[in-house]
Structure I
Amino acid sequence: MARYTSSFVANATLGEVPTLLNQVLESCDFGVVYQATDYFMAKETPGKVAFSKLVSVEVLIESTIAKKNEVPVTFVVKNDELPLNPNNHCQQRFQQLQTALQQSQEWRSTTVVPG
């Protein structure tokens, strides 16, 4: 299973984070399938790649340690594909999400863990 993790800080209030998450996920062609106060699940639309390569994104919102305008968020991008090639489909989608987050003024990167 390919799995890539990164942590960001949203420069927004806790109430604004869901809107920011929806915007960035939709800009990367991920559809939100589940949304809770501190958790999002988004999936890639089927049809473009094999079923085992479909990527899902889990988003963990650290609401318990959030500050007024800083909310820590962890992104876990994964699929069922074996990451035999370092440039696999999951890694490509992870990079696309990272680029979208880094280009936005509302997000600040804290860590990226490949693998």
Structure II
Amino acid sequence: MRHRLSRRKLNRPTAHRMLMLRGMVTALINNETMRTTEAKAKEVRRLTEKMVTLGKKGSLHHRRQAASMLMDDDAVRKLFAELAERYAERNGGYTRMYKLGPRQGDAADMAIIELVA
């Protein structure tokens, strides 16, 4: 039974899953849009919302927490300078997800996830 379990395993071992999600969050912050499967997009959304919240708080401790999650120093700079300023007045809901329908090869549900302008 799945009672009170909050995360998706995505059919990957823990280390692979976390590394993949870290890379996807970094790419989403750098590029501001990404096309992926619906399940991955929901997990990336959860982590990206937390990173933007850290960016809005802006202290050195929060910058180090974000740097430990993100895989690129440029993404950390963008998060704390550009995105923190953009979402200063917004209380959550920093990402948007569009469902695209099934993928041609394996019928996996696809989605576009992007940062709200």
Review point. Comparing structures I, II by mean count of other Cβ atoms within 10 Å over residues 64-71, which one has the largest value?
Key: II
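Given a value of -15000 for helix-only ellipticity at 222 nm (-39500 (n - 2.57) for each DSSP H run of 4 or more, over all residues; to 500), calculated from one of I, II, which structure does it belong to?
Clearly, the read-out refers to II.
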Exercise for review: For Cα extents along the principal axes in Å, the calculated result is 42, 28, 27, so let me know which of I, II that is.
Suggested key: II
Practice item. Compute distance in nm of label points 7 Å out along Cα→Cβ at positions 48 and 104 for each of I, II and report the one that scores greatest. Key: II
Practice item. Can you spot which of I, II the value 41 was calculated from, given it is relative contact order in percent (Cα under 8 Å, 6 or more apart)? Key: I
Revision key, fill the gap. Across I, II, mean count of other Cβ atoms within 10 Å over residues 32-39 reaches its greatest value in structure II
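Read-outs: derived from the displayed coordinates by stated rules, not from any lab. Model, not experiment: these values are computed from the prediction. Cβ atoms are built from the backbone, for glycine too; each structure is taken alone.
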